[in-house]
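There are structures below to look over.
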Structure 1
Amino acid sequence: MASEALTAQGYINHHLTNLTFGVLPDKGCLTIASNAAEAKAMGFWAINLDTAFFSILLGVLFLWFFKKVADNATSGVPGPMQNFAEWIIDFVEENVRGSFTGVNPLIAPLALTIFVWVLLMNFMDLLPVDLVPWLASLIGIHFLKAVPTTDPNATFGMSIMVFVLIVYYSIKIKGIGGFVGELALQPFGKWGIPANLVLEGITLFAKPISLALRLFGNLYAGEMIFILIALMYGHNLVLTISGGALQLAWAIFHIIIILLQAYIFMVLTIVYLDMAHQESH
């Protein structure tokens, strides 16, 4: 990165490149990419180690926190941790009651997991853009992205699992015939089966795609703005002060985006699963 660090383009490319593990076509061996071109050449089956690491780390943190609260829960005056956990649980349960009309004990825990996990991953975007890459460089890691939700692999992974649940419960509640009939017979009846399949198929597959791209697009754009503002530092005093003010202003505004995107992902998951539980369209 010594040569790329001197240019704005190199700085941006560095911060948008994942720590990728995969097979290089020309070498035919497993390796960690040493630059953005190598990461791209590894193709679909490569693994973004930073996305996997921070996703798992934040998931473990989520489980540890709620397990600790559950172990220390009291019927008396609750402590700050219990108050905070109960507030989140009440918030999620209120949304489930308002959006889900069926009966399924999985929905509330799933909604809680999605909301908190996505929120934690989004909040990584508030760390200074150079902090995590700089810390990683101290141990010889040249590329490291700390925000899993700026990686479409993470957002599509979550949305595909939601899609699997949608299809599973659609078939379980309505039967295979009911599920296929819903796709083939609406909205134009049996005489419009080809058109129905196209329209309903697009609607069905648009659910996971929209879930993934909405979350990824908003967080990726937010990260890009942080990176662009960071380019203002070091040129002169005016630009440095202006960059600091812009970073602070964008971070405050970005908190709304972080919270909103976690909330939207949770609510849409609940709504889609509610539709899957309904006997008719």
Structure 2
Amino acid sequence: MTDRKDPAAIDQLMAEEVPGDSRQARQLARRQMIAEAVMEAGTMRIEDLAARYDISLMTAHRDLDDLAERGLLRKTRGIVSAAPTSLIEASDVYRAVRQSEEKAAIAAAALEFVEPGQAIFMDDSTTVGQMAPLLAAKTPLTVITNSLRLMTELSDVRDVTLLGLGGQFHKWCHAFMGRMTTNEIGRLRADTLFMSISAIIDDIVFHQSPEMVDTKRAMFDSAKRRILLADHTKFERRALHGLVALRDFDAVIVDEKTPAFHLERIRAGGAEVVVAPLRRA
């Protein structure tokens, strides 16, 4: 097992979890590990975190200021404490490096449901975000999203008409949500929705954030066809707020690690199930 207290081991872990070696990607991975460490301990000294991850106090404060601004940690004089676990797991810092291989496979399978000329909703989930680099092969498209990251990534893609949904910006997920957002969505009608969620419980999809549920539900109601992207860990997690039943989706795309009994139950409910194969080395 990797020892996260060893700086060399941390570098190895980041290389394994984050594709490429960009400074931004490594910073994201380090902040995710810091959030997890504080979540596990409950409370930690900032000096101890700097030593644990072999970073300067200035860098530690920058990382912690960003995590505190997102609402993930609480920072006081020399001490940092954890926010509720559910919020950390919902944040883009946590989600970005989780099940990246499975998410990439699911996104590639989801591309088969995209047709040139369509208008598509894409939510702010990191799984749906994996579709962005693939969309150039399906243009022309109209993409409607509340995700600031997707807006940035798709802004230079040729033959993509980008409709960015406004509203209140939430830094913890880098997305717009709230009444303004849902009102905008309600005035649109898209061909297809691509969305992901935090958990699947009793054949219902759930999320930790009620604002996020409202946004996803508005997209769901305004799309003709609804595609759910869910890696196998979604069946192992819990979240508070229910959205819709699995049977209400036209298709559910999962990865090949998803247990067979889940697949059988989804099919029995009437939704199409697509199992995305993982890429082999």
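With semi-axes √(5λ) of the Cα gyration tensor in Å, for residues 36-195 alone coming out at 36, 17, 13, pick the structure among 1, 2 it was computed from. All intermediate terms of the calculation are to be shown ahead of the outcome.
Details: 1: 36, 29, 11; 2: 36, 17, 13.
Label of the originating structure: 2.
For which of the structures 1, 2 does the calculation of FRET efficiency 1/(1 + (r/R0)^6) of positions 44 and 220 (r between Cβ atoms, R0 = 41 Å, to 0.05) return 1.00?
The value was obtained from structure 1.
Quick check on the output: -11500 is helix-only ellipticity at 222 nm (-39500 (n - 2.57) for each DSSP H run of 4 or more, over all residues; to 500), derived from one of 1, 2. Which one produced it?
It must be structure 2, since only it matches.
In terms of relative contact order in percent (Cα under 8 Å, 6 or more apart), which of structures 1, 2 is highest?
1
Out of 1, 2, choose the structure whose coordinates give FRET efficiency 1/(1 + (r/R0)^6) of positions 52 and 116 (r between Cβ atoms, R0 = 35 Å, to 0.05) equal to 1.00 when calculated. Walk me through the intermediate numbers first.
Numbers: 1: 1.00; 2: 0.10.
This value belongs to structure 1.
A value of 61 was computed for percent of Cα pairs over 24 Å apart; which of 1, 2 is the source structure?
The read-out comes from structure 1.
I have 1.2 for distance in nm of label points 7 Å out along Cα→Cβ at positions 132 and 156, calculated from one of the structures 1, 2. Which structure is it?
2
Rule-based calculations on the coordinates, nothing more; no lab input. Note that the coordinates shown come from a computational prediction; the quantities given were computed from them, not determined experimentally. Cβ atoms are built from the backbone, for glycine too; each structure is taken alone.
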